[in-house]
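Structures for review follow.
Here, each number is a calculation from the coordinates, and none is a lab measurement. Computed from a predicted structure; not experimentally measured. Cβ atoms are built from the backbone, for glycine too; each structure is taken alone.
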Structure 1
Amino acid sequence: MAGWCLAVELQRRGFEVVVYDVPAPENRRLIGGCTLRRAALEVIAAAYETDVHRLIEAISGARGSFRRLDSVLAWPEAGYRRILTIRRRRDPIGLSTRHARIVAALRRLARRRGIEVVQRRVTDAAELPPVRWRIDTTGRLGGAPHTPAPRDLVLAVQAPCVAVRLRSPLRAGLAIAPLEYDDEGIRWLSFFTPFHDPASPAASWYGIVTTRVRASEHERTAVLGARAQAVLHRQARAFGLRVHDPEATLAQARIPIERAFPTLRCPQTGVLSVPRAFSPGAPAIYVDGMLAQARGAVALGRAIATAQLEPGRAVHRALRGLRRRNRAAQALFSLPLPAARAAALAPVLVRPWLATDW
């Protein structure tokens, strides 16, 4: 996704852009991020010189959007209790659809703008023409800084869901983020939103369950993966949903928790390798990586076009506030159970600074 945002930002600023890209094969399985926040949609729409409503229509249509998000808390022998709310009265605060559809829509809109797309997978920098700026947004061409193996991972399981009979706290047009403590003290952070994907037309909801694990605990990770699937099915039933065709649609991923890295040009190839430069600054369990990608890509395009700031510094500066707020969100959703229970006694609309990135 970041590559398309960067391409249109550079084109908008007068560059001739060629994108080497091979579309992923059509697959109903939910691989990759499925939810775009309003803040990310606004950044992308500005880069594409369109408005948010047209962008939503191009990606998922209104059926995949939602105007309110409630965070709810649960612990053993207790029901769900709302602890905070983010909402807009008229405009959507987000949408959910299959990640491949998001990328396909951005690709289609970029081609309409006249960006040249070469359908070829590049695996070596020598395959690229000798132009001034050669940028790798995939991480496949090398040039990224050496990094130690991650100590922690986010374990995620996601699938589309069918509405059977919605039950509180879920209702039409509302997204919820359940924070659940099980009887072993494991913290499960989930997300259920309206959803639209023509590849699974019966599914009108999306669900994801996440937790944090040690990268070295391979056996425990396998056990927790199976438990995460069970949690997804159980929570879906509790909200009046049913996981839709899990054999074909359900996906599980382990996402490394990495630090933010600067944008670096590989001295051997001259290629600018940027994937890790767009880190959201906190585990994906708490934050939206696609928002960081969109803002980072636009900042990088601006830095290249204006030459006023070294690209790595420009990206870091653009994402500094987002990363700070993401760490605050991580702290909020990492509360020990007693503090979380206290928060549930007085549910509030989130402070504006915390809702900035929605």
Structure 2
Amino acid sequence: MGCNSASLRLCVSAFSSFDTLVGNEPIKKRLTNLLSTNRVPHLLLFAGPEGAGKRLFATAFAQEWLHQISEHFSPQGTLEDPFHPDLQLLRPEGKTGMLSIQSVRNVIENLHLSPYEAGGRAVIIDDAERMLPTSANALLKVLEEPPKNTLIILVSSRPEKILSTIRSRSQLMRFRPRSDAMSPSLDPELEKLMFDLLIDLKHKNFADLATSCQEIQKIIDTRCEGKEAALKEDIAQVSKEMSASAKELLENEIAGIVTLFRLNDTEKLLWMISAFYRDLVAIGANNPTLYFSHRKEAMIEGYNQGRGVALDRVDKLLKWAKQAIERYQPLQNVLETLFLQL
């Protein structure tokens, strides 16, 4: 069973030291010090942007820790098909893109089992902010009285979304972005619609602008409806065992997750607008590094036609738009106002 499986994985890559990992030297030093002084806590939180190498560091550290506390520990397999029963890797799965309630329950149960070979058990929970509150509360109970020789590493690019009582019990390792870190990914349909709107913004009349903003709103609404349906399908079996009050609580949790999903999409939209205008500045400075490198010819044409806007003005308008969206103003209205100002 490899790490590409959609189910709970019991995985570890071929044993490697921190020396083989790129970047984040201060983190390496702190983690090495924890090992050398035998002061590894039960819970670590690896936080930082996408592409910073958090999961690679988590895997290497968990291996090092298991090796240190064990008389016999030999990671098995290869990077393509890693496996070891004493190191669990839990990642979001299925159509919901969430950490399912059952998979978190499985992790908790396995932590209380005797180790297979090592002197303890380690768990890496990737995208930990995607736990349902019900699952997070179950994990919190384990953290209150953790089994002997257990290590849990939470990996997250949005640590503020993790249950505060879990965060407060963790030791934080904050990763910095690597130079090759990936930019936020956006739904391809949304990205194309947004780019076409931005590149032709000065030629749009209000009716065309309103239509484009309405289409953006519709795409995000459809994505959120799909997310909600998938979440309800995912918890349908579990909810049958719940009381009426527990079901109501779970429904509220789902509504909250869908709201966060919507905010995440809109944050990516605003980031893309910022990237567009920063690319125009980069073209003017003959900087070859562009976010929209795949649309470079159109970007150069846009620059030559004077599409640029002062970045301090762009940043100010985007800050206003973000605040307006967080206050639940309709996205279509916010975008219309934003684009008219740009």
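Matching task: -0.37, -1.16 is the computed value of log10 I(q)/I(0) by the Debye sum over Cα atoms at q = 0.07, 0.14 Å⁻¹. Pick the structure from 1, 2.
Clearly, the read-out refers to 2.
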message: To test your reading of the models, identify which of 1, 2 gives 24 for relative contact order in percent (Cα under 8 Å, 6 or more apart) when calculated.
response: 1
Entry that produces 12, 23, 22, 28, 14, 2 once P(r) over Cα pairs in 10 Å bins from 0, in percent, for residues 166-253 alone is calculated, selected from 1, 2: 2
- request: Of the structures 1, 2, report the one carrying the highest value of distance in nm of label points 7 Å out along Cα→Cβ at positions 174 and 310.
  value: 1
task: Supply the structure label, taken from 1, 2, corresponding to helix-only ellipticity at 222 nm (-39500 (n - 2.57) for each DSSP H run of 4 or more, over all residues; to 500) with the calculated value -17000.
output: 2
query: In terms of distance in nm of label points 7 Å out along Cα→Cβ at positions 198 and 214, which of structures 1, 2 is highest?
result: 1
